[in-house]
Structure I
Amino acid sequence: MATFKLVISDPKSGIAKQIEITGDAAEKLIGKKIGDQIPVKELGINLNELFGKEFPEDVKMEIRGGTDKDGFPMRPDVHGPRRVRILLSKGPGFRPREKGERRKKTVRGNTISPEIVQVNVKLVY
């Protein structure tokens, strides 16, 4: 059974909250990709109680990224749930120290699997 730490960010207020989901709610996330939108009602999360303010009924969450059990970040341009070692010049998983620097780094694909521990989402109104 999968367990995820879900970091929910509200872009309007700039507030982020972290909750832990397990069971059926977590199973619904498996197989989703970065950029997919999920209705909040589908996961059974009460945003009004979590953030302390009113939200519309049709709020969705957009998956923006995450990390796996060993801390490797998810990248939207790596397809599938696998972990790969690729040459990076910028973006998630690599911060260049010099202009034009490239380096091989280990990253995770864009699909949520049971090996993912943290999932970052933002609210879409």
Structure II
Amino acid sequence: MLESAKATTDTVDALRSGSSAVKAIQQSLNIDDIENAIDESNEQTENMRQIQEALATPVGASADFDEDELEAELEDLEEEDLDEELPAPPARISAPVEPLAKATSSSKQRSELSELTKLQAEMAL
């Protein structure tokens, strides 16, 4: 029981001591000071963002190039290289149209005759 009373007294003393410490800290803090600190932090963050943007902006010769224009120029150069690598198409030769048509119709007639013969054989069975 004596130990329990001692523990309770120690706990109450610790609570009083903690309460006094919190009160002292709160007296040293002012809401205006906290708001000022937050505002300064936000301002510094904004300054850092502006510095990063300035550093990311191209300078000198690289600032003058347009990305789309460079892509178009690259495509043109690649097309020129491809045109140089590919052989020229052969000269156009005109072939007589009529003999080809006759050969096609004769081949077609043979195919139809063969098909007709097969059908007749199937029908006879």
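Structure notes:
- Answer label among I, II for the case where distance in nm of label points 7 Å out along Cα→Cβ at positions 15 and 47, calculated from the coordinates, equals 1.3: I
- Identity of the structure behind 1.4 (criterion: distance in nm of label points 7 Å out along Cα→Cβ at positions 39 and 55, calculated), options I, II: I
- Looking at distance in nm of label points 7 Å out along Cα→Cβ at positions 7 and 87 over structures I, II, structure II comes out largest.
- Structure (I, II) behind the derived value 98, 40, 11 of semi-axes √(5λ) of the Cα gyration tensor in Å: II
- Identity of the structure behind -28500 (criterion: helix-only ellipticity at 222 nm (-39500 (n - 2.57) for each DSSP H run of 4 or more, over all residues; to 500), calculated), options I, II: II
No lab work stands behind these numbers, since they all come straight from the coordinates. Note that the structure is predicted; figures quoted are calculated from it, not measured. Cβ atoms are built from the backbone, for glycine too; each structure is taken alone.
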